[in-house]
Structure I
């Protein structure tokens, strides 16, 4: 656990899941707004996120951290250890999956503390490196990760085979 005068970074707990679901859904909606054909959203997205992160709380290879200010969760970071992936030609590593801080708490250092503590936690789990993903249109996150020392290694390109096709909003995401 990392503590500053105003912020506490700690492991997420089951009772954090409702707010984590809302934060995760807002992250998904931002990605969907950047590219609705690539990123899906579904009704009750927050419930799907809560369900998924609840499963990951039990995963010994996953790390979910929260940032608290005045005992209120204002952000979270989620990462996990992934095995060697022959398709991606990637050795076993840590993957930084989510990092979000609510708008009112941005520029307080919460994102940097979450990122730093996530890197430490993944290293403690044996990760020799961490792969970080962000939307191509999220230039803020790209600059943030580059300032931490991250380098670009892959670029994802999406080709729509059925122009104008939209993902099904009714796709079941959990249970």
Structure II
């Protein structure tokens, strides 16, 4: 299975251990994994200009780092969204990468998705989880797991093992 992991963190510390644990375990289980650091990319939000659904035939009028992300979206069997929680939801960088998928509607091959979230607090996940659940339902993609890590859990061996177990179960 080809897995695309979108890491929405603009800082290495936030979700890097979680992403690394998932990617390593998935590779060990025989999957191909591509990690895209969307949190560090320059991706503008969707303009709702409809170019993609007219003249663009599925391509966006904007040309930025999303040009690197869309091919991975289009070719993956599974997409993993990894993001720290910034003020009750995923990062703005992750939201931009999610919203710009509008030009293709949904990843055409993806059948599975997972969500990895980190935060300093155990309580602010509801908005990000609701967005993810709505998005995967709309796209017809199976949710294979949501893992949250708060505070010291972010790099704890127990939490990283939970993530590894998810990746190995695919």
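Annotations for the structure displayed:
- Ranking I, II by Kirkwood radius over Cα pairs in Å, for residues 38-109 alone, the structure that comes out highest: I
- Structure (I, II) behind the derived value 29 of relative contact order in percent (Cα under 8 Å, 6 or more apart): II
- Taking FRET efficiency 1/(1 + (r/R0)^6) of positions 86 and 150 (r between Cβ atoms, R0 = 25 Å, to 0.05) as the criterion, the top-ranked structure out of I, II is II, with the highest value.
- Among I, II, structure where distance in nm of label points 7 Å out along Cα→Cβ at positions 54 and 78 as derived comes to 1.3: I
- Structure from which 25, 21, 17 was derived, semi-axes √(5λ) of the Cα gyration tensor in Å, options I, II: I
- Source structure of the calculated read-out (FRET efficiency 1/(1 + (r/R0)^6) of positions 14 and 142 (r between Cβ atoms, R0 = 35 Å, to 0.05), 0.85) within I, II: II.
We did not get these values from a lab; they are worked out from the coordinates using the rules stated. This structure is a prediction, so every number in the text was calculated from the model and none was measured. Cβ atoms are built from the backbone, for glycine too; each structure is taken alone.
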